Structure P
Amino acid sequence: MTDPSTATSTATKATELLRLHRDPTLLTVVNVWDVISARVVAQVEGTTALATASHSIAASYGYDDGENIPLDLMLEAVQRIVAATDLPVTADLEGGYGDAAETVRRAIGLGVVGANIEDQLKPLPEAARQVEAIMKAAEQEGVDFVLNARTDAFHLRRDRDKADNLAEAVQRGKAYLDAGAPVVFVPAILDETDVRTLVDALGPQRLTLIGIPGVPPLATLEALGVARVSYGPMSQNVALTALQELVEDVHRGGGVPSTMRILN
């Protein structure tokens, strides 16, 4: 069980994170990967929650994405982020490292109040049981855990017809909601019609998306009833692009841009 000294704070943050997803105002979370990125994002006015990016955390330690980073090291990084902010933190825990419910239980013990868990296109009954087990574990820990149940219908079947992927995302999303997940994550390049189809099937404030080029503007997504938009490894890519551009400018004889902010 969660340490009693932190249970109330964790439970309060979980309830707030759930409220932010249920609010008609679109929740945006720019993903972080370490303490300094968490502090920088948290300091920006309007930031109400933080989300970690598994790809970015793994990369910062020299591992490829896909549960190659040891779970203990991933959770250590997440714990440091939780300790660096008073905001609710939701963690990307990939596919759950073989035992998604136990991994989520451990994360809750660190103060994590939400998580992305991939279905990795497991057979639907198995994937739905995994969602049910996660939510049962969270209930036992006494938190309104925001499981962002991810379906890889698009991610792992990019060569398949888009309409088939959309139909499978709807089927899986409904099953995960029925199993207790509060929201469903469909990472893909979706147009406005696709998003409307998903929201109509799953309900308003039940769908979360990734903010990548090709996805409709945030105002449109909010109007359609999307609950949340996150940015995965895009935020780290933006930061690393700025670093690389600095190096390129230095090599050309330039230097630090006048727009630089002192943030640490």
Structure Q
Amino acid sequence: MILRYGDTGDDVSLLQRRLTRAGYPVAETHIFDHATESAVMTLQRDRGLVIDGIVGPKTLIALPGIALALHLTDADLVTAADALGVSVAAIRAVNEVESRGEGFLPDGRPVILFERHVFYKRLKAKGIDADAIAAKYPNIVSSTAGGYMGKAAEYTRLATAERIDADAARESASWGAFQIMGYHWKALTYPSIDDFVSRMQRTEADHLDAFVRFIAADTALLSALKGRKWAAFANGYNGPDYARNLYDAKLAQAYAKYAERDKVAA
């Protein structure tokens, strides 16, 4: 469940009651208004969460005061912005739009998405008969994308792929909150694919670090982010389908929101 400014209904009313019980009093209006957003942001600041005013799984869990050891913090976003030489508002926008929001599954493993067409290409590059394997495991090896099962089930697909070629399998999955493909490990200066995966298993800060490395290694992407050229950034990060999903418009809208918020705070 995701709640944000403008939402209405019983879920918002329940959120308002929980905020009040947690020490962040707000009127029970059934409307996610500015007062509710302000209370949420104060909670997020107190709990060390990303301060975006959006109520997702981490904010809901944090309401009773439970510590989240693996979560991304607002300080992490500031560090990332400094590392790339961009505004914090730009990083906040990317975090809201381009990240999965939750970098780990409930069982503690990092979120992944296994790409069977990437695995096909990497097997081919190793001189392995990918077509023969595809005939036996079409959901794992294919010249076309697809076969997704989502969430924890992606690890079942990965495990099958690892029995064929472990390194190529891990390189063929996107990892963590920012969906960085494993095969980038060398370009991003990780010692090995095993080291990359090990870091992705640690914290969301490591996921953000992989994102920072990815952007820093691509001059076009970094230039687009610095210049807030959202269409160019979305195209470079997501591919040509970005327009269909309105990623550029969402990034522009999120950036405007955070830039204005930072301006008011200053």
For 32 (percent of Cα pairs over 31 Å apart, calculated) the corresponding structure among P, Q
Q
When Cα extents along the principal axes in Å, for residues 86-205 alone is calculated, the result is 48, 28, 24; to which of the structures P, Q does this value belong?
Q
Structure responsible for 1.0, with distance in nm of label points 7 Å out along Cα→Cβ at positions 14 and 182 calculated and labels P, Q on offer:
P
Re mean count of other Cβ atoms within 10 Å over residues 22-29: value 14.2 computed from one entry in P, Q; matching entry is structure Q
Which structure, out of P, Q, was relative contact order in percent (Cα under 8 Å, 6 or more apart) derived from, given a value of 21?
P
Origin of the value 0.45, where FRET efficiency 1/(1 + (r/R0)^6) of positions 134 and 238 (r between Cβ atoms, R0 = 30 Å, to 0.05) was derived from one of P, Q:
P
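None of the figures in this text is laboratory data; all of them are computed from the coordinates on show. Note that the coordinates shown come from a computational prediction; the quantities given were computed from them, not determined experimentally. Cβ atoms are built from the backbone, for glycine too; each structure is taken alone.
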